[in-house]
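Multiple structures are listed underneath, in structure tokens.
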Structure 1
Amino acid sequence: MVSTATLYSASATAQSSVTLFGVVDEGIRYTTHADPQGDSRVQMANGASESLWGFKGTEDIGGGTKVVFELENRFFPNTGATDPAYPFFNTAYVGVQSNTYGKLTMGRQINPLADAVLSAFVTNPWLPTFYQFRPEVMMAQGVWTSNMVKYAARWQYVTTEVSYAFGGNAGAFGSGSQLGASIIFLPGIPLRLAAAYLDSRDAVNTSAHLKSWTAGGSYSFGDTTVMAGWAENREDDGFVGNFPNGPFSPPELTALKFNTFSSRQMFYGGVSQLLGSATHLSANVWRTIQTGKTQAADGNATQFQLLADYNLSKRTDVYLEGDYSLYRGGMVGAQFQGINALSSSYTTTQLGVMAGIRHTF
């Protein structure tokens, strides 16, 4: 993202800057089987990426150390409303970054598992924010975590992160808490590798956990990038949710049928191609296998995507995206097409096509 407004202030001891940034994305999406009757839908769908605006800043306090902060809001451009799936500031943290000792941040921020995927093997890696059809996002326990302390350190090509999110419940120190860790390998050659682990403890049933693992990588040769990833979620029988640290309340988790599985594995891969300096093409596939807490919740999903993106300028692009999904057994489309996706739990197949325009600033 490119800033258009940066404010500087300086004194004898410190220099600070604040940057305004954002994305505005609007599109039209066609979706089959969008209701219980099997009807199709054409809708203005708030774009393919998640529109946002925010501020981030630094203050140099000397000795190779600076204070950092970020505030970010996500919104729907077709109504102007703040996205109800997130708090008003979906990202909100402050911290200290040292050239020698690493970076320590506190607040609501991206968890280490999502950081690993975004750094090394996310699909459609050139896109500025989380794409609406990006199923691996739903394996990252909501991507953002509240009440989190995160520390990141880098040594040559290796970056490690550890995190802890406080549950904050009186008399039950660990309830609703979350532990995370990741290791990311970014050498000078065009190879990226990463692995991560996340463990969320239930806010009510403190012995119940939701555990996640992921690993994968990507390799670029010329203007072509290939990537592959694996992710697994394991959920104990008594797990209800770690709200408010997690992304959803218990009723929302129930609506998504997120509490119906014992284990879920996703394998995915893709290839992206840059044509000239303005056009991106990509093709991706996801395969998810679910073991339910009951036999009715057993299921699987196979999803495909084709995407073409053309840059009209440095900050503005237009895109055409198509996706096709096959759901079997207890799988539900909404679990794998984004929090606000036009997905269906009433059918075994679904086709989606979206065209739109996006501007970053």
Structure 2
Amino acid sequence: MDEVAIIGAGPVGLTLAILLAQRGRKATVYEKRTELAGHSRAIGLHPPAQRILELAGLGPRAQESGVPIRRGIGMSAGRIIGTMDFAVIGGDYPFVLSLPQQVTESLLRERLAELAPGALVSGAEFSGLLAQSPDGVEFTAGGTAHRARWLVAADGVNSSVRRSLGVPFAGKDLSDTYLMGDFPDTTQLPHTAALFLHPAGIVESFPLPGSLRRWVVRVDGQDRGGSAAEVVDALCHRVGFVLDAASCTMHSRFTTANRQVASMVHGRVVMLGDAAHQISPIGGQGLSLGFADALELAARLASHASLAGFSETRLQAARKAGSRAQLNMMLGRPLPRWLAPARDVLISRLASSQRIHDGAARSFTMTARGVPRSS
């Protein structure tokens, strides 16, 4: 019998397994995929997430593999209307680390194999809960019945475990739709996130490892496309950058939603990350939230502590992150041209206030005031 069975070998599930292994607890990760996905997906690791990777023994490897985003700039009509310097947050990680998700997963898999060889079982898709008792849970994965003291769902927004439990995922789809693409970086903006405000909708830009850059473009929700050529056309029209669609290494179209379970704990089953709370990817907070879920749960399970208050604390953090994401999306929505000058003046004035600047930097990086350095 597994002490902890984890469904899903994404970053959150792997991180939980590593943190448990470091504490001497046996965890098995069941993953339906047989190989890593090629999509770069989530790229932003905020300072709290970087600290958790350090605790997991991956600090130097993650830093060597990623690109630090040290500042942000806001632009409108070809001029800078605001800047943000993340150095003001202090600590060991005064930046957001840009690291494609498949690289993060690869590093986590390597680390788990070092600590607990054989803990990851690939090609083992979860197919249902069989029974629960006060001291364990039975389930099927990979066509075989298993038993564990705890079952953890880290299987994403479309969680099979959540569906098997019949737990509602309350919330709603949002109206905001985006195109996304990764291209060779031609901006000459190293270590800088750039936000281009345009009447048709915001364009966001972030550096990636390998001299690449991600571009995210807000589009009309009726647009059902998502090709690299459409990303290129939107960028040329809104920000004047001319890119080659053939050089695109990844492109996609995504919508947004805000959903939560009422409780993350259901008997001996616990839901983490996107399986428990879905927020907009704008702002890149989802992965950091999931890492924090894993850290808190690992500490409790390893010490056999009660899970009382776990769900309330983590769902409150998700609600706060969701509110920040909503604000980010609101600022990037289409705006009548006649309102743009007034908006730009307001942003410039707010950005010139040191107090507002520092507060915004801490909010964007999910960093509380006075965060201590790692020992």
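Read the figures in this text as sums done on the coordinates, not as results from a lab. Quick caveat, the model's predicted, so the values are computed rather than measured. Cβ atoms are built from the backbone, for glycine too; each structure is taken alone.
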Value 65 of percent of Cα pairs over 17 Å apart, for residues 138-257 alone was derived from the coordinates of, among 1, 2, structure 2
Thinking of 1, 2, which structure, once helix-only ellipticity at 222 nm (-39500 (n - 2.57) for each DSSP H run of 4 or more, over all residues; to 500) is computed, gives back -10000? 2
Can you rank 1, 2 by relative contact order in percent (Cα under 8 Å, 6 or more apart) and just name the one with the largest value? 2
Given 1.00 as the derived value for FRET efficiency 1/(1 + (r/R0)^6) of positions 162 and 242 (r between Cβ atoms, R0 = 35 Å, to 0.05), which of the supplied structures 1, 2 does it correspond to? 1
Of the structures labelled 1, 2, which one yields 3.5 when distance in nm of label points 7 Å out along Cα→Cβ at positions 66 and 306 is computed from its coordinates? 2
Any idea which of 1, 2 comes out highest on distance in nm of label points 7 Å out along Cα→Cβ at positions 146 and 178? 2
